[in-house]
Each structure stands twice: as structure tokens, then as C-alpha cells.
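Derivation of every value follows stated rules applied to the coordinates shown; laboratory data play no part. As the structure is a computational prediction, the values presented were derived from the model and not from experiment. Cβ atoms are built from the backbone, for glycine too; each structure is taken alone.
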Structure P
Amino acid sequence: MYQGGYTGKILRINLTNQTAKKEDLPFEVAKDFIGGAGFGIKYLFDEVPANTDALGPDNKLIFASGPLSGTNVPCASRMAVTAKSPLTGAVGMGLSGGHFPVELKFAGYDALIIEGKSLDPVYLSIKSGDIKFYSAKKLWGMKTTDTQQIIKNDLNDQNTRIACIGPAGENQIKIAAIINEWRAVGRKGLGAVMGSKNLKAIAVRGNDKIKVADKEKLKEARKVFTAAMKESQVLYPAFAKMGTPMVVDHTCNMGIFPTKNFSATGEYDPIEKIGIQAQTSRSVGKEHCYGCPVGCSQVKLAKTGDYAGIMTEGPEFETIYAFGGATGVEDIDAIIAADRLADEMGFDTISSGVAIAFAMELYEKGILTKKDTDGLELTFGNHEAMMAVLKKMPYREGIGGLLADGTRIAAQKIQKGSQKYAMHVKGLELPAYDVRGAKAHGLNFATAFTGADHCRGYAFQEIFGIPVPREIDRFEVKGKGELTKWNQDIRTATTDAPTMCGFILDMAVVGIAAQNTSSLLEAVTGIAYTPDKVLQAGERINNLARAFNVREGFTRSDDTLPDRLMTQPIPGGASKGHLISKEELQQMLDEYYAARGWDESGTPGCEKLTELGIGYVADQLNPK
């Protein structure tokens, strides 16, 4: 039945009894959910019951690439990793590139489902049909780079691709990440889920070829795709040379680069110290994901003080914001060092930086004192204090332990009115956009099924002025509900499921995204796709993810923003005076729910779910 793109197989690993089972991937699941995020959310909803402990053995960790991965389609070495998030309690889904995603396909699997819990630390080796469990006792406590090298040595294969956790995941801090080579599944605490299962690493090696249904069709579809990439005015001339750090200057000029825990956006402008010119001065090379001609990942080398000689892949735009803008740190080498430390220890740069910025504001307001901060002068801009806290976080030491599970939990412990300074949605810390000056982007933060997540429904219309599907006023409220639905569905359908790099959507194919994806998918898989069917798949996946969250108890009241963004206008810069008032947010939510066909509480109804072919979900949301 499968003609190409899919291996048609899922590998199910039970860590409790150390068994491996190869299962067929149902063709209808492949057709309706495409791959990647679609597979992850489908299996999460179907196999993880309501109220499952996210750090218990019944949670499942699902790795899934898409049908384009492993073919000659460029920029398609991506995977989605999905579980119930210990940080939010909602769907936890993150994306990552590099080489691991295609290696999983070459090993013969469209998805890998990890369940149960090992009694002792283990790592998993997948070598085509050969599945082995190895003791990871000697690796426990080891940093991620060392872990990967030791496993490669043990397996006598330097080309093995490895996804692993560091001390942060082992200690189940709720902002822990999964690291594969230089890439990270950075957000929602998925590294903590892996650590809760006593799984240190997954090593994958394969030599299968991915079949293509129609090579001539693919040749033509690929020609259109690569032509769009070459014609882009941004992709190769700028993005390939500077990567995501170029967005620092752009968002500063827009007045939406958040600074000092969102208290000084537009008022404090750090371009000169941490913008693209400063970043470029530290560039020493670049990294490419498998099959990517762009190579946006910039390798940086710190050059001054105690940080001299530290190298990292990055820091990316979001990390520069988290360890620079949010904290007020102006030392570019400190930001490079913080990025490397986060990767080695295995934790999310965004959540950790925002949590430290939160603590800095509380310290400056007197809510936290030196007694609470282990004697650290935790003021905005103090890079030594920032680094000291970062080193404590993976081990839950002192102030690091207070912040290790994110701002929501920290605020619950601190009290004293600290909640109003905690910048999160559903427990997930805000990314690098002050959405008071970009309201569709803000609505996406409020409604994305993972919490405040720029990767779900990125409003490129507001951030980059791209007039697709129409021209947008970023300060306007009307029309943002419908736009946000479209943004979330198009990104899910064209990047998160097939799987494809999201940057290509924004910078190369945005005007032809659904057609481009349908052409590529049909050529690779042999399944008849149209742009409308592709978009519907994105809608189906988003509805199923919403259903998971509703089943977990999430309601309209959780689709909100931090109080600061709704009550305090941006203090300076090009977006000065703007905010998203509580009334405006409710207006946008009404429009968004209506566009989605949900009721006023944000619950998908039976009619909508049936229309999308997932009517079985309705009974679990409205049990009789």
C-alpha cells in the first residue's frame, strides 16, 4: 500500500521489561496525519489517558519524522518529539533538525514510541533491525557532548546519530531538553520525560533507502521548490550568512524585542552590544542539517575574559533574547558561554533565561533578597550572577532549584505578588517577541496547544510584513482570530508534519506553501494530495491537540497572556504605548474560536471533529 516516503513501520520500546516490538503504521494514519507532529499527537491522544503523570511510566515519548525526511527534498531532516509536558500539563511537542531524524528513517522506522521506565539507567541502540539495551550507569551525570562521544566509541561507530539528555534531564528539571549533536528539542521539558524513564540516550544507525513513488514528479516539484528558495530575497543573501541572530536588530527596530523581563521593551535597546554586528564578530563557521543547502546555524567562539575559548553552535535569536535581552546582559561572550552550558547540561535556553530574568526583577524589587539568591547580586545585566544560577539549575541547587521548573512554579513558591512578573502562558515561558506590538503573534501565544510557542503559528505577516494571505496591520485586533487559525494550520501542515524546516516557509515558499507541500507529498508518497487536503491535515492535527488539552482540563481561561502584557503598554520605541488589553484578547478569542468551529469555551464540537475524520474524540470531551 505504501509507495514511497514511509517505511510503514513503528518501533515500540518498553523500557520496563526491555522489549522492542516492530509494528505496522496504519495507512489511514499516514494519510490523515502525514507524519512528524501529526503522528506524535495522534499516538499521544490515543495512548496516554487523561491525568497521566507526565513524569510517570505511563507517559509516552514519541519521536517521529515525516515522509519527506530521507529523500532528496532539501531542508527536510526534521523530527517532532511528543509527550505530555511536565512543565505545562498540556501537549508537549518540540521539533529538531540535524542528522538524527533521517537516520531514524534509514534505520527503517517512521516513528519511535518509548514507554515504561527502566529500573536502572540505560541507553538504546537501534541499528536497522538490531535493537539493544545497554547500561548507562557510567554515563549518568555526564554532559551531552561527552555522552555522545562515549557511546560512539562504545559502539565503534563515529557515524551513529545520538539523542540524549544531560544532568538536567536526569534530575527531571521541568525545563530539560533533549540534545542531538548540536541540535535541541529544547522546550516543554521533554528531556525530563526522558530522564524520568531512566533513558540516557538513543543511538541510531541505518542504511535503508527511502523509496519515492514518482521520481519524475518529484524532480518537477523539487525544481519549483528550489527555485523559490533561490529567488528569496532573504534566504541565501542574508539568512544563510547570519542565521536567526539577524532578527535581533529587526525586532529591536520594530520595538518588540523584549528586554529586562518585558519591563523595558523599546526603552532599553541592546543592538550595539548583542545585535548582529556583535554576533558576527564571534562567527567562526556554520553547521548544516542533513540535506540542507542553507546552513543557517552559525558557530560562535567567545573571545574575552573567563569565557574566552568557549565555542557553541549558536546562540540563536531566541537564546540571545533569553540570556541577553530578557536579563539585560550585554556581554556577548557570556551569552555564548550560557548557550554552550545549556546544551551541555541539557536544558531549554528560553525558559532558563526568562526564569532568571524573572528572578532579577524580583531581586530589584526586593521580593527576593541575597538570602534567597545564595548571596548573588541578581540584578539585570549581571552576567556573572546569571552564569552562577545556570550552573545551579540542573542540580536543583539553591536559587537554581527554585527556578528549575520554570516561572509559574517558582512564583507559586515565592508568592508575595511575584505571579504578575512571571512571563509564561500555560507554564511555558514567553519567546523573543513582545506581542503587545504584534497582536496575532500574541493570540498565537495564548492559544497554541503547547503554551507560549513561536514555532506553532508564527505571524510572519506582522513580524516580517509578508502580505500572505493578505496585508496585515500588526496593531489591529479585528481579523486576528481567523489569521491565527490559518497561521497555525499552515505551519503544522507544511513544516511540522511532512517534516520541513519552518524557516523555509517564512523565507522562501510562503506564497505557495500548501501547493508546494502537496506537490512534494504526492510525488514522494503516491498519495493524492491537494492544497486544501494539506491544510485540512493541519487543522485536524491542531484540533486533536486541542482535544488532548481539553481532556486534561484546559479551558478558555488558560488561553491568556501575562498580566503585564494586558495592563502595561510598551514603554518605549517604535511600538510605544501598545498593549493587548483583556477586552481585546477576549475579542480575538471569540473570533478565533468561531473560525475554528469551537464553542465559547474553546472546546471542539462533534460536528467539527466528525468533519475532520476524528469524530471518535468527541465522546472523550463530552462523556455521556
Structure Q
Amino acid sequence: MMTIKKIACLLTMLFLLFGPLQAQPERWQQRVKYTMNIDVDTTTNRFKGKQRLEYSNNSSDKLTKVFYHLYWNAFQPNSSMDTRSRELGKIQVNGRPDWDGRVKDRILNLKDNEIGYQKIIALKMNGVAQPFKYHETILEVNLTTAILPKSKVVFEMEFEAQVPLQVRRSGRDNPVTGVRYSMSQWYPKLCEYDYEGWHPTPYVAREFYGVWGDFDVNINIDKMYKLGGTGVLVNANDIGWGYDKPGTALKPTALNKRLWHFKAENVHDFVWAADPDYKHVVRKMPSGGPVLHVIYNDKPGNAGNDSLWEKVGDAAVAVLPFMEQHFGKYPYPQYSFIQGGDGGMEYPMATLINGPSLGTVFHEWMHSWYQMMLGTNESMYAWMDEGFTSYAESLISRFYYKRAGIEDYKDALKKQPDNDNLKQLIESLPEDHSDSYSGYFSLVKSGLEEPMTTHADHYNNNFAYSVDAYSKGEVFMAQLGYIVGAVARDKILLEYYRLWRFKHPNANDFLRVAENVSGIKLDWYKEYWINTTKTINYSIDSLWEENGLSKIRLKRLGQVPMPIDLQLTFKDGTTEFHNIPLNLMFGSKPNENPSQKYIVDEDWKWTHPFYIVSFDHKLIDLKRAEIDPSRQMADVERKNNVLELNW
């Protein structure tokens, strides 16, 4: 018979063993397994494909239909993408048409052999033909038999496609880079079905959302072409060209076409690019880890850039340990930086970039975390994708350039006495993420801001979307550190990665992680910063002496309530740091500087516009008072945050 003490010990051991597992989010995920074989005709820029798709319905729902994305049907005159771009071009923002400069009205002018299309020749489920209907970039399939909960089916598809002239992200014959084929969104891709239902989002402009699974892809193409893409090249020994061993040449073949066989596990998309003039640089991590590929062409306009592209590989090796330390381990066996596309566009295990800019390199690689592993629905939560990535990019860039001994840009500006206006602007911004704060302030000033809950395709203009997704999203994360403390914020990001990688987290999921790690309630922060366009504005209102104590009164002028950091500096050089929690937080930020005098005052009730701080010094001894000396709070009017006293 077990004693009570033994039972207690056993229960404790069971909790230690299984408690962490129970803490994992239990939201179900659908699953896919693609096997695709395509044959490319580089003369007509068309290809035929066969796709076998195993689809696991892990939900408790019976599915009577499915949807596929047919992205390339957007590249046809009068498509939704074409019309939307031209309509936005009628809007003037800062004196310029608001259309995407890469799209403009180019789709309208595509000829028959320049448009893109994806056509379904046949589609079967479990061997039975299925009826389908085109909705431009969405294929609706009304199933003859429902897919039951917790079951698996097999779809078999035959399709053909024409590669569009390079317009947006994917395409052929880019006039800027000379890259022959940028093959993104190139196959019929099953739409995501999650706890909110189907997401058959038409391809109008923005980002993507996909089902995790495995890809087995065979690409048969003219033997002179060289490829890079998602996944591991299975037949590297047959291909050569640095895939078998760094520096090897493309192996000869007597056939007119060469087969490239890629496999990728646990990804939600697949990209590849091809060009006969590609070069291949390979880098390996000193202590093991992913193999890094840099693939670029040497056509006129790009010639002589070898050293810049080699620097991409070297920089990637240098920053990966920092990335993994702060954001979680990179889990895949390889990553490829491939010249292609129209700027920078992220995909699993690969990115298409049109040049060797390190800022773009760092940004696109960080999308491996914020989208490729933490797969938010980008249409609804673009700020969680682009904003979190931009936040990480800023820190990685600072790490890289400081490591390289490059002078901080603020120090450089201080040495330019004729740049007073710019210096004043820079000095009003935080040390890190200053570009994002500046972008956000510009959007507020423009009067065009929209709530970050706006669907990415439905913003009134491109300007508001871009700043919301990138800049205001980055400020969200930087400002979170101001609220809960930088140490807690960094722990939040690692815990977010641990709990939600290879899942589809939403804003509330992230918020719960942040609250659990910091011990601070944050629903108010999401409500104001994400759901509204209200702004932050605090000021120093007045000061006086009363009953032997000095008093300083603060005023909230804006509509967003925040916790307040107030730093007092005295004539003798000493400082006193007051942290005033917001009552909605039910907690406070810890002292981040043990050498300073740190006082946590009573909560500031969000309903009250004024707050009085007392300090035990003579008023005449006060030299300076400053709200938010770190400048991490996105106060839209910083001039009233500082009081300089010359008694």
C-alpha cells in the first residue's frame, strides 16, 4: 500500500513530467503533404504539372468543400490586383500616386504571352472527379463526398500554367535583375482551414496564409538552368554546382532537360528560382547548423558584385547565433538567399531578394521566425509578421554593424554641425527602432492612420498599410519593453517561440504569453494600440512645494493611457527615477538599472487626466524633469515631456 507521502511524491513527479506539455497550446492544425512533378518549357514560359496532395482534416468539422489559391490569375488585365492598383493610383499621398510602384498599371498592358495563369485540367479526390469553379485567384471545389473529422483524403490534380512577366513577387525576365524565373505562388495551393473556418483570400496585394506540411517537388527544366529554392536538393550528387561540395561545377548531362528534386518538411509554402547565369556561394556554420546558400546572377548590371553577394553569406554566418539567442533556434537544414523577385519576399528556407542589401537580408531571414514558424494570418495580423520582423531586423543590424566596428549613426550625425534639424529629430527618438518611431509619427501627422485590425487588403491606401504593418508593428514590440521591461520582453519572445512555433497564433495568443511571462495585464495595450488610432501625449504641467515636499503634476493630453517613467535630475548630479504604473496593469515594471534610485509610485487611474508626484528635495534643487527618458513611449509631442530649470 502506498503512503500519502509516496502518493504526493508520485503526483509531483507526474506534474514535473507532464505539466510543461499541458501548458502547450492545444489548437488543432490541418496538415498537407504535396508531391509535385512539373515540366518547364523555357521557350513558351509555360509548364505542366501533376500534384498529389494528402490532406489531413484534424478538425472536428465535416468539410463539404475546399479552396485552392491560383495566385497567377491575378496577372491578367482587369483582374482584382490590376484594378485595385489603378484605383489606388488615383489617390495622392504626399504628392504622389498611392499605387504600388512595382505594379502601377502594368498588368493592364500585359499581352497574351505575358500574362500569368493557372488552369486546372483535372481534379480527383480519392480517385473520384470533383467539380470546381474559378473565382479568379480562388478555386472552389464542392466535394462529392464530405471530408470527415479526423480523416485523411488524397487529391490528384493536373494543371498547367504560364509564367507572367515579372510584375509583383513572381514572374519572368525581370528587367532590373535579369533573373529569368522567380517562381513564387507558382502551384495550386490549398487554402488554410482553421478554428475560424476557411480562408480563401483573393490575391489582391498582400501577404499569405498556409497549411504546414511536407513538399516533395521534381522540376524538369532546360539543362542550362541553375536553381535554388525551398528545401534540400535530394539529388545533389547528380547536380553538382556546389550542392554536393562547395565550388563544384554543374555536372554535364546528355539529356536536354535536367531534373531537380527538392524535399522540405514542416513548411507551409515552396519557392524556387531559375536562371542559366546564376552563381552559387555556400557557407557553413562553424559549429554546425544550417547550410547557407547565396545564389545570384552575373548579367550586365550585376557584374562585379561578387564580393557583395559573398558578404551576404558571411553576414548570415555572423548573425545567426544572435538571432537564435534572442528569437529561438532555426530548425531547418538550409537557407537560401536567392536573387529574384522585385525587392524582398520571404518563403520557407529561402527568400527572393533583388540585391545584396544586408538590411533586406536580415529582414527576410527573420521572417523564418515571424511567419515561417509563427504562422499568423498575415491578412489579419500583418503587424505581427512585418512588425515583429522589423523589430528583430533593427536589433540584428545594430549587432552586426557594432561587431564590424561601424560607427553608430547618431554619433556620426553629431559630428555634422550643419545638420541641426536632423540632429534634433534623431535625438528625440529612441536609440533603437528610431526609423519605425519616425514612420509612425509621420502617419499620425498625415491623418491617414487606420486601426491595425484592418484587413491588409482593405486599407484605404498603401501608405497607411505599410506604416501600420512595419513601423507601428515594430513600435508595438519596442514599447512593450517600455511597459514590462526589456528583460521580460525578451523572455516573452522566446516563450512565444517555444509555445507557438509551427502553429497559427493570433494577437490574443501573443498577449497571453506576454501577460504570463511579465505578470502584467496587457489587454488595455492591445485595445488602444491595435484596435484604435488614439495617440499618446503626456506633459509636465506644473510644480510647487507643499508641507515640506516638492510636487510635480503630470497631465495626460492624449487618449491612450500609459505607465509613466519620470526621471528627476538635481543640481548635485543625482537622479531619482519614478515609475508610475497604470492601474489597468495590476503590476509594475521592475528596476532595470540597479545603480539608480528607483521609486514605484501609486497607480495612475486611467480615468484621471492629472497625476501628482512628490519628491523629498527642495524644489530649487531640481534641475531637470523628463517623462520617458528612454524615448520608447511613442509620445506624439515630446517637447512637453521635458522641463529644464535654470533657477
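Points to keep in mind about this one:
- Comparing Kirkwood radius over Cα pairs in Å, for residues 152-383 alone across structures P, Q, the highest figure is found for P.
- In terms of mean projected area of the Cα convex hull in nm², for residues 376-575 alone, the structure with the greatest value among P, Q is Q.
- In this comparison of P, Q, the computed figure -7500 for helix-only ellipticity at 222 nm (-39500 (n - 2.57) for each DSSP H run of 4 or more, over all residues; to 500) is attributed to Q.
- With mean count of other Cβ atoms within 10 Å over residues 240-247 derived as 16.0, matching label from P, Q: Q
- Taking distance in nm of label points 7 Å out along Cα→Cβ at positions 264 and 304 as the criterion, the largest value within structures P, Q is that of Q.
- Relative contact order in percent (Cα under 8 Å, 6 or more apart) from the coordinates reads 10; which among P, Q: Q
- Value 3, 18, 30, 29, 16, 3, 0, calculated as P(r) over Cα pairs in 10 Å bins from 0, in percent, assigned to which of P, Q: P
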